[in-house]
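> Following are the structures in question.
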Structure P
Amino acid sequence: MLPIKSWAEEDRPREKLLRKGIAALSDAELLAILIATGTQNETAVGLAKQVLALTNNNLNELGRLSVNDLQRLKGIGEAKAISIVAALELGRRRKQSDAPERSAFQHSKNIADYFTPMLADLPHEEFWALMLSTRLKIIGAQRVAQGGVDNTQVDMRLLLKPCIENLASVLMVAHNHPSGSAKPSVYDCALTQRIKEASDLFGIRLADHVIIAGNTYFSFADEGLL
């Protein structure tokens with residue numbers, strides 16, 4: 001197996017990026033730049049292809065892998081695994097920063113666009129509160145609960161405390177379904193009703209509850225369930 005240094009310059013990922021631009025690189029070549037070095041029997045590009053093969057070349061699925069998951073692959077040590085996980089997290093954060101963070105949230109898609117980058121790839125459930133003004137401008141967002149793979153217990157006190165402290169007039173909540181199905185469970189429906197009743201007591205309007213499942217979502221408001 002020839003090391004990358006022995007390849008023609010135009011075929012080396014770093015040199016190719018400089019000469020042709022980042023768009024010219026394949027997913028494997030981009031990943032190889034993160035991996036940096038190969039092994040005695042495999043180049044960095046070869047290792048990158050093996051990493052991608054773990055998820056059938058699906059980058060969304062790759063984003064779900066942990067450091068431990070990646071280290072199960074021969075040739076991927078802790079440092080390489082951390083580099084990959086960190087790069088994917090930066091991609092998620094960049095996507096989230098593109099959301100209209102201070103714009104008015106008029107539609108469920110605004111909420112989905114805001115929460116998808118942080119929730120879509122998680123292997124466990126998280127429940128978040130989005131606090132808004134009367135004009136639907138974001139005051140703040142806060143995670144209020146974290147659960148297992150199919151359920152999250154939400155404490156109404158922890159949910160409403162930041163809303164009251166920040167003088168929010170409108171509340172939108174969101175959580176994810178790691179299963180990939182956005183269909184609400186019986187518990188999700190009952191929880192939504194509890195949140196609505198509790199927030200009403202403090203003069204806070206529950207405008208929507210959105211369930212994120214991969215790149216799809218379910219809106220209780222859109223379905224007339226609020």
Structure Q
Amino acid sequence: MIESSISLSIKNWADDDKPREKLVQKGRSSLSDAELVAILIGSGSRNESALDLSKRILSASQNDLNLLGKLSINQLMRFNGIGEAKAVTIAAALEIGRRRRITQAPKPDYITNSQSAFELLFPTMTELEHEEFWIVYLNNANGVVHKGQMSKGGITGTLVDVRLVLKQALELGAVGLILAHNHPSGALKPSSADKQLTQKLKLAADALDIKVLDHLIMANDSYLSFADSGIL
């Protein structure tokens with residue numbers, strides 16, 4: 001039993017197999033996701049190495065770092081071997097990664113289709129555990145004048161003040177709007193409330209010669225476009 005527990009320790013591995021040494025010698029890109037998480041964890045337990053623990057955590061997150069990034073501190077601590085300090089370290093590292101994506105993401109000056117609108121909003125709206133509603137304001141050349149959050153809700157929904165949306169559009173001199181909100185559940189199917197809000201905003205905007213060009217529902221790495229789906 002003593003030999004078995006010793007063999008589990010990363011300290012006893014060959015240098016090429018140790019995540020930290022491998023990163024130093026071969027570079028960050030040479031490491032797997034599990035190896036990177038193992039470096040964050042630092043140590044495993046008597047019965048499980050840090051790497052095996054990392055693999056178990058990733059497996060529970062479908063080997064998807066975006067899903068792992070959505071886990072709360074309490075959810076991370078449910079894994080045997082993960083205390084508060086390790087959970088905080090993992091959460092902080094993934095949050096840094098999310099913020100890095102925001103600063104490095106391409107920011108299109110013009111919206112040419114639903115994909116470019118998605119690329120503009122994705123870094124900000126990905127991994128949110130609650131629902132948020134955003135508006136992209138466009139000029140008459142479909143150039144981005146402004147984008148901003150209009151409301152923030154719970155897990156199941158959010159409310160939007162149509163008057164505030166249009167007030168800001170007039171102040172910005174915008175002639176086009178792209179609506180967007182996320183579904184924390186991961187479902188891309190629009191609800192009846194989503195459709196009703198879209199029509200309400202569309203009718204109100206039309207009266208001011210402002211066009212609602214699209215409404216995106218975003219979930220993880222995917223989206224649904226009302227315009228592309230013919231339901232706008």
Structure R
Amino acid sequence: MNMNSAMILAAGRGERMRPLTDRTPKPLLPVGGKPLIVWHIERLRKAGFSHIVINHAHLGQRIEDALGNGAAFGVSIEYSREISALETAGGIATALPLIGADVFPVVNGDIYCEYDFSRLAGPIARLAAGHDQAHLVLVDNPSHHPQGDFVLENERVTNADIPLAPHPSRFTFSGIGVYHRALFDHTAPGEKAPLAPLLRLAIDAGRVGGERYAGRWVDVGTPERLNALDEELGKHHAA
């Protein structure tokens with residue numbers, strides 16, 4: 001059983017990033033001198049995750065050509081190939097045989113985040129002991145998503161009724177989470193399935209923990225955000 005496995009989601013089409021994504025998969029778009037997905041691989045490796053599963057669909061071969069078997073990055077990479085994108089839960093459920101671990105972190109390939117993945121050791125142990133089915137990393141609501149996704153209080157996640165007046169404890173899901181494979185017991189491999197309904201069921205059952213991350217996080221959803229982040233990182237690393 002590989003407890004050092006992690007998954008990066010890289011199957012999205014990136015419609016809002018066109019025309020950039022017509023020829024380049026969104027996770028391979030460069031920012032701060034390297035592809036978005038490489039930032040994740042390096043941070044996961046630093047935290048001790050040596051086996052990384054990446055799912056892909058749109059221009060997936062380009063991702064494989066760019067990253068290979070992971071040796072250049074000091075990790076082992078396996079690919080879960082989707083003919084068409086299966087959404088988040090479908091993609092994870094399909095990749096479970098490759099992941100191998102009962103509990104594992106997953107990160108969206110199209111975000112930039114300076115989160116320290118070694119912080120997940122506690123949540124991983126908690127899920128492995130059977131207490132929870134998920135642990136979500138939440139961030140302050142960005143301007144393009146002011147209503148947030150979930151309420152976080154005392155490291156427990158509850159469902160936010162939207163729309164409501166702003167709630168001081170309502171945050172946005174960062175795209176970084178830890179999951180127990182049992183969360184996907186009723187998700188058929190190879191079929192499209194979103195993650196949110198599974199999370200909301202687990203939240204209602206009181207089985208989802210969470211944390212707030214206040215560091216640099218960007219949902220790189222538009223060319224404008226990509227350019228702004230690239231400029232910001234360039235200044236940061238030049239300083």
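What follows draws every value from the coordinates through simple rules; no lab data is involved. Just so you know, these numbers come straight off a predicted model, no measurement behind them. Cβ atoms are built from the backbone, for glycine too; each structure is taken alone.
> From which structure (P, Q, R) was distance in nm of label points 7 Å out along Cα→Cβ at positions 43 and 179 calculated, if the value obtained is 5.4?
Q
> Given a value of 3.7 for distance in nm of label points 7 Å out along Cα→Cβ at positions 91 and 115, calculated from one of P, Q, R, which structure does it belong to?
Only structure Q yields this read-out.
> Then there's this: Using the calculated result 25, 22, 18 for semi-axes √(5λ) of the Cα gyration tensor in Å, pick out the matching structure from P, Q, R. Walk me through the numbers on the way to the answer.
On the way: P: 42, 18, 14; Q: 45, 18, 13; R: 25, 22, 18.
Working through the options, I get structure R.
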